[in-house]
Structure 1
Amino acid sequence: MIRRRALGLVAAAAIALGVAACGSTATPSPSASAGSAAAAYPVTVGSLTLAQQPTKIVSLGPTATEMLFAIGAGKQVVAVDDQSNYPADAPKTDLSAFKPNAEAIAAKNPDLVVLTDDTNKIVDQLTALKIPVFRTAAAATLDDTYAELRDLGTLTGHADEAGKAVVDMQTKLTAIVKSVTPRTQPLSYFYELSPDLYSATSKTFIGSIFTMLGLKNVADAADADGKAGGYPQLNAESVVKANPDLVFLADAKCCQQSADTVKARAGWSSVTAVTKGQVVALDDDIASRWGPRVVDLAQTIADAVNKIPA
């Protein structure tokens with residue numbers, strides 16, 4: 001189960017396909033939505049055109065759900081997948097994003113389906129049913145997140161709100177970066193995806209957030225050739241030898257990992273992050289999504305860094 005979860009994260013982050021709707025495909029594009037008027041229809045993003053504002057949106061992906069609510073389109077969302085747990089009032093159903101069923105989705109009578117993965121060629125199936133589909137693929141950069149927010153704003157009739165959400169994220173992230181204590185030498189960290197030590201390098205979306213805050217990733221050497229796609233599995237000996245200043249646990253909820261469980265691992269009691277109480281348990285959900293709550297993740301990281309004397 002743990003290995004499947006880690007590999008699932010690897011696969012999600014590596015996807016770079018387009019989306020299909022009404023017989024065509026569309027990929028999130030900043031230029032497609034930059035000057036969109038909120039109330040003007042039809043609207044076009046890439047090759048997807050909506051003749052009128054969607055009022056029955058089905059969201060199949062936690063990040064997509066968070067984005068839709070963040071831009072003010074929550075009242076248009078009639079159903080979300082079984083993993084979408086934020087915000088609390090999102091209309092959660094038993095729809096699966098991992099094993100999507102076209103008939104079950106169609107039964108919600110959607111005029112727009114927003115999804116993250118094209119599992120089981122669900123895009124083709126929905127297209128055949130003449131259901132418009134937009135895909136918010138896993139972001140590789142913050143710019144990808146901003147582009148997806150703007151594109152969703154255009155499609156849902158909330159372009160202004162989406163623009164404000166982007167500016168709000170940018171403003172807060174800039175302030176967080178400035179709040180980090182300057183250091184002559186960067187602090188090192190290990191980011192744990194699962195107890196079997198899958199991690200994420202600086203070349204991933206999550207890794208870029210840590211880099212932005214001035215941290216050095218001890219997992220980078222484990223995927224120097226890029227064969228692991230930015231998500232290598234380390235061994236305990238290599239992590240202990242790297243002796244990270246900080247350990248961030250993105251498996252606290254799923255796998256009940258904590259500062260105590262890390263300390264109890266053979267050999268880990270001597271790691272600087274452990275001896276100095278610098279093991280940080282993250283909210284797994286926030287740490288695995290690329291939506292507006294990335295700001296919350298950045299703040300948690302910055303707070304942990306600032307607790308360490310320069």
Structure 2
Amino acid sequence: MSETYLDYLRYERNASPRTVEEYRDDLMAFELFFKGLDNSLTWQTVDADVIREWVLSMMERGNKATTVQRRLSALRSCYKHLLQRGLVEQDPAHNVTAPKKERVLPAFVREDEMDRLLDTEGMFKDSFEGRRNHLIVAMLYETGLRLGELVNLDIRDVNVSARTVKVTGKGNKQRIVPFGDELLHLIYIYMEERAALAADINRDEQAFFLSRKGMRIGAAAVRVMIKEKLGLVTTQRKRSPHVLRHTFATSMLNHGANLESVKELLGHEKLSTTEIYTHTTFEELKKVYSEAHPRA
């Protein structure tokens with residue numbers, strides 16, 4: 001029965017051979033399952049309970065939710081086609097709910113690792129680029145800015161007297177993010193270097209972060225630099241500017257900030273987007289508990 005659907009994919013939808021084989025594998029897996037339950041079952045007599053048992057068995061065998069979703073989607077497409085062609089009288093897959101996709105916890109850098117990177121002498125070169133890079137890492141960590149928001153900052157957006165940064169986020173929505181004394185100190189140091197560079201090359205550039213040539217720094221250059229610098233203090237695979245945004249949010253929540261405040265600082269539209277960080281902090285709490293409690 002599934003061959004009818006596979007022929008439809010191959011000859012009418014012009015699906016690639018690889019796609020057809022993937023669908024074949026998924027549909028054969030289902031047929032093997034229901035035949036294993038009851039050899040008298042057919043594609044016409046299978047009901048929704050059998051499909052639910054199949055979904056449950058896949059989850060129990062350790063299949064990821066994305067894998068189960070893909071296989072169930074293939075089965076739904078097949079039954080929809082068979083129903084349209086009058087080859088089955090009902091579509092038992094239509095109302096079977098797929099498992100929710102696992103939410104991947106955001107990667108972040110531990111606070112002691114960030115302290116070592118920002119506070120240890122020699123982590124950044126004693127030059128214009130070194131002081132700029134030091135400030136970039138600190139600003140991403142201490143404000144939670146996105147990479148695009150950081151490279152698009154202009155001089156007028158950084159208010160040293162108010163200790164705030166005006167950020168233009170997604171959809172051109174603006175928000176104000178405060179910063180503290182340590183970041184202010186690094187800003188003053190960088191601004192002196194920046195002024196000297198601008199005077200030396202006689203260029204009037206409004207961008208806050210400049211390249212060595214006096215032009216607005218590019219996102220690619222920041223990505224490369226962040227990956228290199230985080231590699232000095234952590235062995236984790238993900239070492240990107242966005243990891244520092246995750247680190248900012250996690251640190252804020254670990255130190256008592258409420259979720260709504262973190263949402264506003266990050267520029268999230270929905271609170272549900274920010275809530276993933278509460279899972280991260282809970283995982284940290286569990287780790288601390290297991291390491292510290294004598295009966296853990």
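Please treat every number below as a calculation from the coordinates, not as lab data. Treat the numbers as computed from the prediction; the structure is a model and nothing was measured. Cβ atoms are built from the backbone, for glycine too; each structure is taken alone.
Key figures
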quantity	calculated
Identity of the structure behind 27.3, 85 (criterion: Rg and Dmax of the Cα atoms in Å, calculated), options 1, 2	2
Structure (1, 2) behind the derived value 47 of percent of Cα pairs over 26 Å apart, for residues 81-240 alone	1
With helix-only ellipticity at 222 nm (-39500 (n - 2.57) for each DSSP H run of 4 or more, over all residues; to 500) derived as -10500, matching label from 1, 2	1
log10 I(q)/I(0) by the Debye sum over Cα atoms at q = 0.14, 0.22, 0.29 Å⁻¹, for residues 201-272 alone derived as -0.66, -0.98, -1.16 - corresponding label from 1, 2	2
Comparison of 1, 2 - label where distance in nm of label points 7 Å out along Cα→Cβ at positions 89 and 257 is highest	2
Among 1, 2, which structure scores highest (criterion: distance in nm of label points 7 Å out along Cα→Cβ at positions 105 and 129)	2
